[in-house]
Structure 1
Amino acid sequence: MINYLELAENEKDYIIALRRDFHKHPETAFKEYRTAERIEAELDKFAISHKRIGETGVIGVLKGGITSEKSVALRADIDALCIKEINEVGYASENEGIMHACGHDAHTAMLLGAAKILAENRETIEGEVRFIFQPAEEIGAGAKRLLEEKERTLGKASKVFGIHCAPDLLSGTVGIKKGINNASVDHFTIKINGNSSHVCAPEKGVDALYIASQVVVALQGIVTRLTSPVEPVVIGVGKLSAGTSYNIVAGEAVLEGTTRNISHENRKKVNELVEKTAISIAELYGGSAGIEWEDFASPLINPSEGCDEVKKMVDDVLGEGHVIADREVYMSGDDFCEYQKEIPGVYAYLGTGNPKKNNTQNAYHSNNFDIDEDALSIGAALYTAFTAL
């Protein structure tokens, strides 16, 4: 039996160096030009053929030495966030205001580590392995873009595997949860039209800012009074813009926010209620409201049979006792779900938290997010082992 962990441990320094390079040079969604070039340069070293999809998506294809129709896909996301890093480490971001604060640098490095291992052992590989380096996960658009060219992205792959860092799990553990793992993500923009007037005569205008404020408060009533308390729902407004001066009734206001749901049924219901609430309140106070939606991600649901298969794989790689099967549903989204709509796929969460290492248990998207790099070889080993299933 192949010792995948030993093979990955032998590449640990290589994987860590890659991760730090990507961390120092983060790039945001659909602008991952340097990242894509570095990925391609590494694939060239391994004699793995590759192609671009869009400007920054990279698909590597490794033909194994054992002729077979078998084909599996491995996916890593590559984009960073608009966050100013405050970590004082030698690999801190050199791109002002941009940071890998969600572990995508680690995902990319681990998948390249797996690509190196598989290329060096290609004579033992059955069929084909496809390496998907996906842009723009943070805005829920990258997977959809790649799957517009499904044949070039997935080829004849019959299953797909992805890994995400998890600061809430201890390094050395792996979260594999059956069923719902991540919520759906929808982004809404509500534009409220009023009519400006002097603040001393509000009755002569329609206060869009006041209407917007009432909408923000009322939206929380959807969660507390119109949905079940045993099914998680999030409605959040993160941005409100209105008005031109302190003494003018605002003629226009714009809200931006998001809804998160764990079922397709509730997603439809909640989004319809958001729309109805905004329109009704605007009309009550003499204004009007229009809403635009963006579908960022569906609920991410791991198949039971696939999880059983991956759990056994983790047991084989790490030994029994390292799988966390009851990780709580995380109300963020991940567009790995788009691949699951096309072929069976399992998304695993790699523990990267270590109380003995600074900042490795900090939340996703924080400006001092970091990981326990000792976990990187585990992730590379799991990517590699999946190809043998």
Structure 2
Amino acid sequence: MKQGFRTLFLLTLTMLGSCANAAPTGGIENAVFMFQERTRFKVETVASGLEVPWGFAWLPTGEMLFTERPGRVRIIEKGKLRAEPVFVVPDVEPSGESGLMDISLHPGFATNSFIYLAYAYNSDGKMVKVVRYKYADGKLTEPTPIIEKIPGAPNHAGTRCRFGPDGKLYVTTGDSTDWNLGQDNNSLAGKTLRLNDDGSVPKDNPFVGKKGYRPEIWTTGHRNAQGLAWQPGSGLMFQTEHGPSGFENRGGGADEVNIVERGKNYGWPTIYGKMTAPGLVTPLLEYTPSCAPASAMFYTGAAFPDLKGNFFFGCLRGARIVRVVLNGRTVISQDNLLVDRVGRVREMAQGPDGYIYFSTSNRDGRGTPLDSDDRILRMVPTE
């Protein structure tokens, strides 16, 4: 029965996502939308004229910092975009799908002012690193490398860097288009990494002292996870991950939502999608044809009380937002929002106002941008 229920949802999503990469229809500013129940919302533009906004972070004072893939850190103050960047990463190497990617505040930001950036750079070939900065007087200073020389490539470079409920820094890495690295545990590619805030390795990491494993590794067998969020209450880590492409001769689609747990192997490239094998983890959800999930968030705010505990992620190729209703590890239902209305959706996050913020990625070379793209938008409740 459960399998049949799950299959029904997958078929529904397949039909709704079949017009992937269609041009966004726009015209959202005066429209009213509805979640599956009675909750109505409108979409507001927060900032426009951007270039591939990738990650969001809010300061305690309410200002919104975000990254643009070419290397800029920008800020929205009192609802308005500051014209000049807060910071331009000097050694970023933007090409293909990578560049300046994620941004995260330290859990103790109020006292230490630490901000973490994840980005691609060149060091005898493309690599990815996470660097800590101090944010003071509206500037990023005192760059301190946290982890470097993660294998990178124009595609499959990850990367999310987020602090978990345990106060540790988790970093998702791509396989850098060499799928064998997902199972090579001497490599940082195709993994979830777990670090202390200064880049040192926690003593309770699962592979510390184990021959043939890098001690930073938390989980193995990933292809390219770009969404990372923790479920309220259970503390479970959820990741969204891109499935195989045609050039890998493994078919297309098979994008995944995984519950990611200590020391487990998520199978790439041995298994993917709905495949199974002893000792390897099959995803909670699978999407074929591809929706290209690029983000992850759980809703905990008061603005949409009916959505508390719901899981959301944005789709690039699928050009929509997916909402998943869960009971712990069990999927109750799914629905699609804003299908083909805004184009490719990259980041999603809950703002301090309880609204749901998301960004478009229509200027990344694979979309059909509107004149106002790229944009940061938000869902706001309405009567």
- Given a value of 58, 57, 39 for Cα extents along the principal axes in Å, point me to the structure among 1, 2 it was derived from. 2
- Message: Quick check on the output: 0.97 is Rg/Rh (Cα atoms, Kirkwood Rh), for residues 221-340 alone, derived from one of 1, 2. Which one produced it?
- Response: 2
- Message: If relative contact order in percent (Cα under 8 Å, 6 or more apart) computes to 24, which of 1, 2 did it come from?
- Response: 1
- Item | Structure (1, 2) behind the derived value -1500 of helix-only ellipticity at 222 nm (-39500 (n - 2.57) for each DSSP H run of 4 or more, over all residues; to 500) | 2
- From which structure (1, 2) was mean count of other Cβ atoms within 10 Å over residues 117-124 calculated, if the value obtained is 20.5? 2
- Task: Please state which of the structures 1, 2 yields 1.1 when distance in nm of label points 7 Å out along Cα→Cβ at positions 101 and 173 is computed from it.
- Result: 2
- Query: When FRET efficiency 1/(1 + (r/R0)^6) of positions 93 and 213 (r between Cβ atoms, R0 = 41 Å, to 0.05) is calculated, the result is 0.90; to which of the structures 1, 2 does this value belong?
  - Reply: 2
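No value in this document is a laboratory result; all are computed from the given coordinates. Not measured: the values here are computed from a predicted model. Cβ atoms are built from the backbone, for glycine too; each structure is taken alone.
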